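Novice: Got some structures for you, see below.
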Structure P
């Protein structure tokens, strides 16, 4: 099991470190004011997208194909009282227009069933849009 160490470093900022590798990211309550930083909510949504792309490729490999180059643009809408994520919208761009409909269906199923997506609260609306180019 990997260990993630989170340290409050002051001024509403944290450092999140993967202990085994030493890799880290920083968060800031207002990421616009700190270069190379994410807000916690932005990092959360980015992690959902990262899981989706990784699981899609792992699943594709099980079926002897590849998604090729892919990227995801993720956003979230917040609700107030209590302040929580209301909606996550992810546009997934796959640079492999030669995929069959069956392969596209396999990838969509993989996206909606990645471990991070399955861990999301049911109250969070999830909108995933797949673009094949």
Structure Q
């Protein structure tokens, strides 16, 4: 939890997506994993780190652990795909839909990387 708070406090103007991809703080975190974490935490990828309060920091940390452990179980040991209900399966395709709400996902470049999120669940500034 401390590394999340440290990274957020040190880089208050960076978008969350770019921060999650910073290997100094989150080694091994890949692009699809960062999207998965933010989707599960209901945080917009372009949200600035300064906007994240203690409650959201805890949620972000718990989702980082969940996604990393889940990825290690399904992808890392078996070479397969994450569970069917993960964003992973929809983020790659144009017109992909949110597994939770069914709305069309948005794909946009943030921090030099393609980001995918649900406009229904991940609202900027909320």
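Novice: For the read-out mean count of other Cβ atoms within 10 Å over residues 37-44, a value of 16.8 was computed from one structure; give its label from P, Q.
Specialist: Derived from the structure labelled P.
Novice: Taking 19 as the value of relative contact order in percent (Cα under 8 Å, 6 or more apart) derived from one of the structures shown (P, Q), identify that structure. Walk me through the numbers on the way to the answer.
Specialist: Values: P: 19; Q: 28.
The structure behind it is P.
Novice: Quick check: 16.6, 51 is what I get for Rg and Dmax of the Cα atoms in Å, calculated from one of P, Q. Which structure matches? Each step should come with its number before you reach the end.
Specialist: Numbers: P: 16.6, 51; Q: 13.6, 38.
This value belongs to structure P.
Novice: State the single structure among P, Q that was used to calculate FRET efficiency 1/(1 + (r/R0)^6) of positions 5 and 61 (r between Cβ atoms, R0 = 25 Å, to 0.05), giving 0.20. Present the calculation step by step, with values, prior to reporting the outcome.
Specialist: Working: P: 0.20; Q: 1.00.
Traced to structure P.
Novice: Let me ask something else. Identify the structure, out of P, Q, from whose coordinates distance in nm of label points 7 Å out along Cα→Cβ at positions 29 and 117 was calculated to give 1.4.
Specialist: Here the read-out was taken from Q.
Coordinate-derived values only; no laboratory data. Computed from a prediction, not measured in an experiment: that's the story for all the values here. Cβ atoms are built from the backbone, for glycine too; each structure is taken alone.
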